[in-house]
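Down below are the structures I want you to see.
FYI, it's all coordinate maths here, none of it is from the lab. Because the structure is predicted, anything quoted here is derived from the model rather than measured. Cβ atoms are built from the backbone, for glycine too; each structure is taken alone.
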Structure I
Amino acid sequence: MPSASALRVFVVDDSEMWRGIIARTLANKFPDLAIEEAADGEQALNLAICPPDLIITDLMMPVCDGYTMIERLRGNPHTAHVPVLVVSGRSTSESITRLTQLDIQGFLLKPFSIEDLVISVEAVLRRRAGRDAVRSLPRSAVRRIINETVHLLYPVCALTPRGFCVSLGEAVGKGARYEFDLSEARRALGCEGPDGLTSCVIKERRVVGPRKVAVVEPLSPDAALLEAMQRRLRAGGGPCPDVLPLPEWDWRLWLPAHSADLSATGMRILAPFALPVGEVLGVSIRSIARAISGRAASDEVLCRVVRYRQAGDDHEAGLQFEQAAPELIADVLRWSTQK
């Protein structure tokens, strides 16, 4: 876990009891954090004149609720980047959809466990350390050829009775077929099944909330997976909905691609389809991490597509690292500069 030295965290909740629980937990687990409390969103916004490193907030509060506070944070260039972790006793499809649009970093349903709170805060601190590590890199990092399988990570933002809604580029049309690893989705649904790749089809493109998504359906889904999907759709009671928005930080579909070269600032990959320049996506480089250092810890990176070209049947994309674990960047830098 990255050092929390000099980091400021706001705890925003109209309940003095919950503020105390969260603040005491953070103080015990992260003794170097500077923790400040606010009873509503307006107080937090006043404190945010000097932006914090993390805000942990409730939703339903007087004066200025959590939704309004986050909207105002995102609308101000000075605070738009501040990570927000929501802790709330309210979890409906409408609230999850609205929070997804506000680009929050996590959601915990009250009452939550101390362990879940600590894990969520650690994840935010780790991502911050990853951004700092990437920003400190020399822009002239050496690039070397490496041929390994990587995985593009597409968050599932909604569920249908037979498919998963993910944001894919407009170049991916209805009827296209790809091999996805559904293991993470299966685990999230509490469904056991075979490891490895599953043949899927882009069944349709539709609008979910503010975005256009592709509905990815397994071509031959097994009964256990379909039953688990139906169970999740009916979890809220009532009739089975046609589509159920999800908190998209929960789980992802993994799509294989192949690395072509690598440096401490980014990599070039061959993807199954065109990747839009400017798109930001998560990438698992587990096989690369093992190849260059013998370990696979902290193997996910956040990348921005900065170049794309099609050469025959190959879709070549240049990815720039936006966020990565410091130890991973150190391994890549050491490997890329070896004689």
Structure II
Amino acid sequence: MEGARQLRVRTPWHDQTRGTSMLIVDNRWKGEHGIGRFATEVVSRLTLPWRPLGGVASHTSPRDILSRQKLRLSSKDVIYSPGYNAGITRARQLLNVHDLIHLQIESERSLAKTIYYNTIVRSAIKHAGVVMTDSTASATAIALWLRSPKVDIVNVGCGRSKAFVAEGVSANFDHPTFLYVGNMNKPHKNFRILLEAIALRPQYKLLVVTGDFDLATSMVRGAGLDAQVEVRTAVPDDELARLYRGASGSLQPSLLEGFGLPPLEAMSCGTRVAYWSGCESVSEIVDGTGVAVSSATDASEWARAMEELETMSLTGPLSMPREWDERYSWDTVADKVNAVLSRACEQQ
């Protein structure tokens, strides 16, 4: 941890003096979840004049490292990417590195990814002198990885859709029902433990909302839990909020997350969360509420956590303080990003 303590992990700059540098935004990140959702919400709230980076290569393609769009920019230009992608360019590249899962999780790591992060991404961050991220946990991981006292690590946080509020219609379930929202094609999501846990409590139901519909359905069928577990996909925010409000609790078994949007959404809807205590970013969001599970791989502990959540739900919806609510709004996140970009353009 010595390396981390030597770095400056700061709150965002508040000087929003606008400079004359050209801001170019990589707006290829689009989607309803993860980095795509972050990009959609933040880019739509940028206050500086900007133009799109353009280009035909995918932002995650190796070809993007040597894209013509980046190579022809000058040293006075500033590129903003809502994700981790960087390339070779004279421009200053400001990145949102949401996490280092590509380096920290064995199943996500590869030689190509390691070389890319340790050369292209690290070089871009050091040249920029600043990098943005989503949580204190991610900021600490980035500090240990960079080991550069000249880089400011700015925690801009993350937000959630305005649909996720405690007031509104709740889903009516015939049995105490728990909600899992997320992927299941990545081992660090630790989804299988929930199937083991729900099998120990036949009086409970599990509702899974995922983009991995076929895989989830196969896993549920393979576990013999078709009658106890339902899988849904492509659920809009308003409907997802209704499900959160009606659930007895939300389950987050991840071993590692850069942030953890489903717990934030659930809590915003007044629903408590059971999570693995070792997942620091989720612990940060949960802020002492819900149920912390001490063992990520003990099905009986997760089953007991569901019982605790059911008992808590009978006391009424969760209510978080106003400061917590404001901290996780997209407007607040965008304000922090805009402050970083404004300072960078003014410095060019």
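To which of I, II does the computed value 5.4 (distance in nm of label points 7 Å out along Cα→Cβ at positions 47 and 303) belong? Matching structure: II.
When mean count of other Cβ atoms within 10 Å over residues 55-62 is calculated for each of the structures I, II, the largest result comes from I.
Looking at structures I, II, which one was FRET efficiency 1/(1 + (r/R0)^6) of positions 239 and 327 (r between Cβ atoms, R0 = 25 Å, to 0.05) calculated from, given that it came out as 0.00? Going label by label, the one that fits is I.
Going by mean count of other Cβ atoms within 10 Å over residues 103-110, which of structures I, II comes out largest? With respect to mean count of other Cβ atoms within 10 Å over residues 103-110, the highest-scoring structure among I, II is I.
Tell me which of I, II gives 16 when you compute relative contact order in percent (Cα under 8 Å, 6 or more apart). Among I, II, the structure yielding 16 for relative contact order in percent (Cα under 8 Å, 6 or more apart) is I.
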